[in-house]
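Chemist: The data blocks that follow each hold one structure.
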Structure P
Amino acid sequence: MNAPSTDQLRVVVIGAGPVGLAAAAHLVERGLEPLVLEAGPSAGTAVRQWAHVRLFSPWAEVIDPAAEKLLASAGWVRPDGAAYPTGGDWAERYLQPLADLLGDKVRYGATVTGVARAGRDRIVDADRDAQPFTVHVELADGREERIGARAVIDASGTWSTPGPLGADGLPALGEKAVADRVSYRVPDLRDPAVRARYAGKRTAVVGSGASAFTALAGLADLAGEAPGTHAAWILRRGIGAQTFGGGEADQLPARGALGLRAKAAVEAGHASVVTGFRAQAVERDGDRLVLVGEDGRRLDPVDEVVVLTGLRPDLSFLSEVRLGLDERLQAPTALAPLIDPNVHSCGTVHPHGVRELSHPERDVYLVGMKSYGRAPTFLALTGYEQVRSVAAALAGDREAAERVELTLPETGVCGGAGLYDTPERGGCCGAPVILQIGAGAPTTTSGGC
């Protein structure tokens, strides 16, 4: 029996999260056959791990249009577009129904361990583009499989690889030894055991993004019920007008409000701020921990450390395909300049699609959070636009693939280099404009970076 031609093979999508399932919906809409490989036991496995966190985008902005059409055909009822879901809501009310509808196009307990051109390692040029991909998979029961694919869309995200405490991007000295007292996730303070871990304790929160804001706000609420609860907020740069985000200037109001809640925690005395501190080591001091900076500073002892220094992509299983990645962000080289926080911190990104996501290896795409590498400004809307464009390209509709169908909202934060202790300077964004997103919204433009 002859092996199927490359064009007859399925498009393998890695990850059954929001963007991976959206990719599958767009492929189905285009008449292509997807196979979604999910390492976990259910749709949105990573999202479920932050089920307690409320999104700062409403339902109208976290439902992919092609996915919605597919769901609507099966009688699915769309949640109130103005309401803000938690991660748990997103997974249970949208992602799992979508995966269930896709049926055997989604496989659980399937961990991708490698991707390569059939019979070609990354060195070999001869007849390379004519070969299909071979996707190496390890199943939950330990068995291994090899799956042929005409294209690979990696939507596996970055959740599994959080950044460490060390300011140099590597674990701080002693970080592994105190792992029982260090968390890399926003604490779920609804859980009695987690609540007891932080109640009445002093906690160092390391990081400056939305996750840090969420942790600070939660600990401040806990302080109102459990006296002695206090957060030491550790920042690698100085504090200024933009430290707490865009506030009322943010066109995603819930995101702006999150920063204002963190600011309120500081002003109420539930959190103290340590600036210009770059952790080099963490040491035990009796039953407590002491953070030591590169400059030799030793902070007051804490009971717990919450490290929220960002996420990074796992590229290990892509070692045999030829990726074109920026040396700083580990994002596609054409996309990186648009999202590099060394250049701007606006969070508003030039519309992009298959052109910016292409690699030297044809028909391999990193999408969703993973496409942003280490950049922190990703929105679900971005991922949905990415996979719409990629699916169009794989279907041969280049005009649709290169057409822009999304403009993102401004954050209200445009302070330039956001990673080090450079002074805040004039922003790169235009004046904020009011922007509507969702069904029936008018086409808009904004003065983005």
Structure Q
Amino acid sequence: MRLAFSSSFKFVSSVAFNGSLDFSENLLKWILHNWGDEDCVEIIRRCKEAIPSIENGGNVIILDIVVKDEDKGEHELKETQLCFDMSLMALVEVENVDELLKAQTHVLNQILNLVNSMSLKCAVELGIPDIIHHHGRPITLSELVSALVIPSNKSDSLRRLMRLLMHSGFISIDKNGVEEESYLLTPSSRLLVKENPISMLPFLLLRLDPILVTPFHFLSDWFRQDETTAFKIAHGTSLWDLANQNSEFGNIFNEAMASDTRLLMSVVLKEYGEVFQGLKSLVDVGGGTGTTIRMISEAFPQMKCTILDLPHVVAAMPESTTVESVGGDMFESIPQANAVLLKWILHNWSDEDCVKILRRCKEAIPSKENGGKVIILDIVVKDDDKGEHEVKETQLCFDMVMMVNYGSKERDEHEWQKIFIDAGFTEYKIKPVLGFRSIIQVYS
């Protein structure tokens, strides 16, 4: 289509820094955010030279972002503005303009979600949570710049990074009347301090590792192909095989799982230890490096504790006088015990494989009347938000992670119930008490 322009339009080839034609108005639509402050001043000076005074109708019209000082109930709008700021540094049918702009903001907010994750990764790689923690008091921007040993000309960029982290809930501002605002950690960022015994830092580094991020770029290809996972399309092998072949990634993966265990089991044993009360023996199936079973053994020293995993995994475990290590295959057989523990295991497998694993569990334990049960620590996808939007979103995002990397899924209660019945169990109960995860007890 050829566009017909009004004769009032004039097209001129020029450079904004060299000068502007003489008109009563200059328009700068999404231009200035591309430039540093000094360049913006230069451009605006050229505009000023090109227009008459305000009394004679002269003005410069700028269409651009003005970052809000606070949310005032518009969290998504503020977040989109801040994400655009970070990204600059490194056909919708609508009924009205407000709906159009709201829809645009929503789309951009989703597109820019990665900025939040990568900015958080940047912060932990720089060691910002550790520096603030060791500082012992609120830290100013200038103190943080000095502690990070970064070029002084990056000071404003650091301020902008901290502004986004503050908006995301990872940094708070100390407002005790000092001239320069000071930064504090929040409960969330304290979970990213290295020396925190329940630090989530290893899990963050795993989830944002390029090896796990890359398969999402192949998700649409996976839908069009008859391949098991997008991970295999991206890397030519399964996640499990890659972890075995790539020792660096395997270590990152194992430490991430161990860090998750330390946090989760500290809560389970402190608040819901009755789940293990009265058990004489327990088998931790797929227990990896043994973090879970060792914590349980320390809390219940009278209990006979066993870990079952593949022979090469068990061989790498540290020796223990309180935990028996068994190399084997959970699809073949599971050692006899009062109870079997499956911590974040079944979400790695298809329904058919889960039924096979659960049948082996059923063979390994006595009936409910004789104290037998299977203890499952896993996600039960909520039917609705019920005021817990972040919990539901976390569960759904994990479901996509399982689909992309493992070809498996997270399950809602009806899906759990089906595999329990198919495996021959007659009773179960769910306690949704572990944040986005639940304690499930299954009986035969």
Structure R
Amino acid sequence: MEIKNTKETRNIIEDIILGSIADEMGIEPGDILISINDQKIKDVIDYKYLVADESLFFEVEKGNCEIWELEVEKDYDEDLGIIFTNPLIDRAKTCQNKCMFCFIDQLPPNMRDTLYFKDDDSRLSFLQGNFITLTNMSDDDINRIINYRLSPINISVHTTNPELRVKMLKNKNAGKVFEILKRFHNANLKINCQIVLVPNVNDKTELENTINDLSTLYPSVASVAVVPVGITKYRKGLEKLDVFDKSLSKELVQQIENMQHKYLIQLGTRFVFASDEFFCVSEEPLPNFDEYEGFPQYENGVGLLRSFKTEIEQRLERQKEIESFTNKIIFATGTLAFDFILEISKLIMSKCINLEIRVIPIKNKFFGETITVSGLITGSDLVEQLSNLDDYDYVLIPDSMLKNGEDIFLDNISLMKAAEMLNKKIHSTPVDGDKLIDIIEYGVG
């Protein structure tokens, strides 16, 4: 996720939620929040903690420099409805690691500045669900999290082997992760963990040992996602890393399944989950819906495909047939999910009158063809590879191809510009079965 305006340290209010407490009290965009209950606000952690109280006295500096003193009685944990220009209310902490697999180090030049920002800020873990490494946290930072009881916290573990973690992250503080995790566990905080798996580095026996260590902290460590390393063509000067091919992916899927069986008996949960990429590459069948146990790592690409397929199947079961608003649609996807999206298209066409869906896998020439996920497809690659295809009416793409909240690709080509270049309608859709069927039936308003 891209982080904007991380340098502003004043508590400038960007927007007010309509009908909120702040709205009713006349607080406006451009105002500055000075204090709550006579305490200065250091950052978003302070704000979230202070604003939870039922009785608040706060000071606001208006646009004309007038100071308003306001009091309010509210429900415990009820928010004021304030959105700040800088969601951290402080400077963001940048990553001090030199990870061997860092994706930002593998970006080409001349992309938008926010893509090059390396965040490793614990506050973003609470605010936006970012995964952090814990390497730049002081004892004071750790104590604040414990004292304020802030959770869940999402942590990129990678390995619990101290020497190996120092080597992988190239940071002398990296080996302390398990000791910090134990402190969070003793405080009964909820933790979700992630492991970026690199072949012949932290896989196989190292992975087994890491998962065993993390399992001793259950239920504080609620789940662990294992995701494959991503390698672009821009690795000049970086150490050579291998990628997960079909054979290695198949081996990993089997290893995870074996561990799940063990932890289901020991802990009552499967505990560790392989990301969807491993199943696509290995061509192993996806786990059943219930085996994802509520999809605790959905945002990490774990179970997204199974959830999507189930939504499609359930929608199609409820409808005898679907009448499409158009006759010919292209589904554009990354090469990784091609077979899966092809299967989905056949399911839809079996219930849809006079609809032809053509699935086009977009090769990633921008980052290199080892990058196969849809979320890293650029507008230039999309336009180039669809430009010779005239016999269709509409293009549907997953919204992961676009910047969060904006219709713009990673290479700064807008969705509108791409549509103009192709002279075709292009629409993005979330990975949501019902919404996809709605678009096919009714189009976009």
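Read-outs throughout are calculated quantities, based only on the coordinates presented, and are distinct from any laboratory measurement. None of these values were measured; they are calculated from a predicted model. Cβ atoms are built from the backbone, for glycine too; each structure is taken alone.
Chemist: Looking at structures P, Q, R, which one was helix-only ellipticity at 222 nm (-39500 (n - 2.57) for each DSSP H run of 4 or more, over all residues; to 500) calculated from, given that it came out as -13500? Don't jump to the answer; show the numbers that get you there.
Modeler: Numbers: P: -6000; Q: -13500; R: -9000.
Considering all the candidates, the number was obtained from Q.
Chemist: Shifting gears a bit: P, Q, R: which one has mean count of other Cβ atoms within 10 Å over residues 53-60, as calculated, at 10.9? Spell out each step's value before the answer.
Modeler: Values: P: 19.6; Q: 10.9; R: 16.1.
It traces back to Q.
Chemist: Who wins on distance in nm of label points 7 Å out along Cα→Cβ at positions 77 and 109 among P, Q, R, i.e. which is largest? Could you put the intermediate results ahead of the total?
Modeler: Values: P: 3.4; Q: 1.1; R: 5.1.
Largest value of distance in nm of label points 7 Å out along Cα→Cβ at positions 77 and 109: R.
Chemist: Also, quick follow-up: Using distance in nm of label points 7 Å out along Cα→Cβ at positions 29 and 269 for the comparison, can you identify which of P, Q, R gives the largest number?
Modeler: Working: P: 5.4; Q: 6.2; R: 4.1.
When distance in nm of label points 7 Å out along Cα→Cβ at positions 29 and 269 is calculated for P, Q, R, structure Q comes out on top.
Chemist: While we're here: Rg and Dmax of the Cα atoms in Å was computed and gave 22.4, 73; which structure, P, Q, R, did it come from? Kindly include the intermediate steps, with their values, before the conclusion.
Modeler: Numbers: P: 22.4, 73; Q: 28.2, 94; R: 23.9, 67.
Going through each structure in turn, the value belongs to P.
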